[in-house]
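Listed next: structures, encoded as structure tokens.
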Structure 1
Amino acid sequence: MQKEETLEVDIQRDKIDLAKEQQLTGFGLRVIEDDRMGFAYTTNMERINETIEMAVSNLRVNEPDENFRFSEPSSCPRVKKIYDKRFHEFEVSDAHEFAERIIDKVFDEGCEPSSGGFTAGYLQTLIINSNGVEAEYKSTGFAAHISVNAKKGDIKSTAYESDASCLMSLKPEKISKTACRIAKDSIGGERIETGDLSIILDYHAISGILGTFTSAINADNVQRGRSYLADKIGEKVANPTISIYDDSRLAGGLYSAPVDDEGTPSQRTPIIEDGILENFIYDIYTASKGKVKSTGNGIRSSFSDIPSVSTTNIILDFADKISFDDIKKGILVTDVLGAHTANPVSGDFSLEANNPFFIEDGEIKYPIKKAMISGNIFNLLKEMVMVDSRIRQIEAFITPRIFIEALRVIGG
């Protein structure tokens, strides 16, 4: 069962286009009998008995599978900094003011907003099953984003920035200032020749590319033969200085919770340690098929859906690093466009580089007009090096900037 509260404000150009508040309570039910599973949900708490009858009816027409089962009772970790009680004092007018501060700062920086938004959300989750599992927790989330235009004479450029937190700690002026700096720095881009060049992937860029990697560690894809990593447990698949974890217990993690949506306790799962592939991520169903334990990665998109395998907070941990100042020559890629077009099985990608800059002797020399980068995520894992110490969480990924010695760059 889930109770959701959402405050949302949309920005279109320099106007608040839409401000809304929404509350929703829903109940999702799975029933297992004779190795068959049925599911139904409702938003009407007076129709729970009908929902149960519907789930049982659905069960009877589904195929049996011995791997359907529920979680067993177990102690759950206490996860810190995922709930901010100040949300309940937050009103639509406050969300409106937050968005106005984003817009005002964009103009202060000499740019124009094109689109953006701010969302604040509260979620209360209760999970109960017939095995005796009972888990309840609260969480909050705050997110903001802005796209801006910068202009110098007849030359224009655009940029985007976003930030998110479980706590009410976002700084609207910082988000706008970053977007405007990137946009203004991108004016007057120069052409670049096609070739293999050193690349620094900024936070948004590496997070976009890593989506292909998460598909490969998903046990459902592994079991269906859709993962490049399927037969590589125990093998070296990355730079020995890299370890990668899925950690749903992380304090303040955007995808942290004491249990997953099946009631399995959260944990820190080593995916890669010192370059060696150690584990995939599992929900209860795929764990049963694989004869292993669930890693606590049974996630619902909402109460109206059944759980399936999904990552939580993916942490990239490096044993050593290089300094941005030590990079002799290369390209800084701020973000990428088209990450969804990457091949989830082979890992191949060819993406447009957004707001790329040419770097020489640790300094940004000039913006690049147009470029694409192409490569393979599984090759990148073997070459990744951490740049400096600052870490950010973008979507599911907690990562530093990443340096790649050589990546194909297609100039335009």
Structure 2
Amino acid sequence: MITQQQQQLNQQPLLDWYPATALKSEHFSPDLLEQLRNLGAFYLGEDVSRIIMRVASRPPPAPGYFPHHTEVGGHKYIYAPSEWWTSGFFPGCIWQLYRRSLQQPQAFSSSEILAAALQWQSGLEKEQHNRTTHDLGFMIMPSFYSDWSLRGTPESRKIIINAAHALSSRWCEQTQCLRSWDSCVTKRFNYTDADKQTDFLVIIDNMMNLDLLYVGAQLSGDAELARRATLHARTTLRYHVREDASTYHLVDYNPASGKVKGQYTVQGFADSSCWSRGQAWGLYGFATAYRYTQDTEFLEASVRLAEYFCRRVVEGTSGKNAGAVLWDFDAPRPPNLLDTSAAMVACSGIILLCQLSKGVEMATRVRKLLPTVVMMMNFTARNAKAPQDDGGDTILKHATVNSNRDAFQPVADVGLVYADYYFLEAGNRLMEMLA
């Protein structure tokens, strides 16, 4: 097993990216256990590491640029600058391979993978002080936290603390949450509030950045970081989650009063629909909030969102398409646009829930979701793996970035770097859970 670097703060250990699971083989039916183990052949296969390392061996088109998504109709990456929110995922993919290599042999040695991870993450260091984005968790944690937790690198520890304070600067006491977007311009919306006095935009995705604040609090001793993360989660639970456990994508607050001005979507089909990746961000993010706080309100929220996600997958697909995750659960069909990134985020988040759940009732509820996780992972293995003989840059295809009718540049049915990242993370979590 991996020896992890741990930091003590008030006698509380710094949590590893992969918590030790309480689930053992006896918690699964023999059939489900066999299915979970069989998935490893695909999710932990050496062809996966070859794809990532092939891309890693090529220099980016310009210094400080990172893989984002493939060309529409193609299989080569389009790159984006380090300040773009997805910049941390490709270095994170390499770190996922490194973690894996410490437990089972890969097509490349651990030292080769580590060298690539360090080279790619170096281009992100300057983002540690970026106060213009809420996505610092996505940008920093997949690489620098992996470096800290696996190797105890002091420089990465410092970067995490700096980034946590940069993210915390987006806090608003009136709204009790962190600002997501400074602006949003589509065919429908024209949020260009330069002085930030009119609108305070918060998206469900922001739940995924809270772990940066929690870890920053543990490493620095600054409890205010954790307080803000917890209050943000509570505000999100109140205003982003509907009674049926589906979610809104965007909530606009009045920054002076904290009152909600509207609940919308920017990347889903409609304001009243359920954008699948947003739902996945939510279930994963609330699981993370529970992990750091042990507040059962967040555990219950995560499980409810996961149950909703799985129910819509089961009800919406059958036969050879069983386990397919559509980009929005309520979008008209056809076209049957898939989003493998939503599927992989949800699978990794639900496996995390399995590792975190305590108590007979809650653990039983979560384990009931595992057959749907297997169904989603099997569908992805059968239908969404990119051809390996075309020299393509991604593990998966059929991801949707944004298919909203009002988007100026909709992007659908592509390979996507964070689909690959959560694919690798789900595989690693599965390996840990079944060890």
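Of the structures 1, 2, report the one carrying the highest value of mean count of other Cβ atoms within 10 Å over residues 138-145.
Once mean count of other Cβ atoms within 10 Å over residues 138-145 is tallied for 1, 2, the winner is 2.
Where is Rg/Rh (Cα atoms, Kirkwood Rh) largest, in which of 1, 2?
Of structures 1, 2, the maximum of Rg/Rh (Cα atoms, Kirkwood Rh) occurs in 1.
Looking at structures 1, 2, which one was FRET efficiency 1/(1 + (r/R0)^6) of positions 130 and 338 (r between Cβ atoms, R0 = 35 Å, to 0.05) calculated from, given that it came out as 0.65?
2
Could you figure out which one of 1, 2 the value 0.45 for FRET efficiency 1/(1 + (r/R0)^6) of positions 170 and 394 (r between Cβ atoms, R0 = 30 Å, to 0.05) was computed from?
Corresponding structure: 2.
Upon calculation of distance in nm of label points 7 Å out along Cα→Cβ at positions 122 and 370 from the atomic coordinates, which of the structures 1, 2 produces 4.9?
Answer for the origin of the read-out: 1.
Which of the displayed structures (1, 2) returns the greatest value of Kirkwood radius over Cα pairs in Å, for residues 234-345 alone on calculation?
With respect to Kirkwood radius over Cα pairs in Å, for residues 234-345 alone, the highest-scoring structure among 1, 2 is 1.
One of 1, 2 was used to calculate helix-only ellipticity at 222 nm (-39500 (n - 2.57) for each DSSP H run of 4 or more, over all residues; to 500), giving -5500; which?
Label of the originating structure: 1.
The value 0.8 for distance in nm of label points 7 Å out along Cα→Cβ at positions 98 and 114 was derived from one model only; which of 1, 2 is it?
2
Where a number appears in this text, it was derived from the coordinates with a stated rule and is not lab data. Bear in mind the structure is a predicted one, so any value in this text is a computation, not a measurement. Cβ atoms are built from the backbone, for glycine too; each structure is taken alone.
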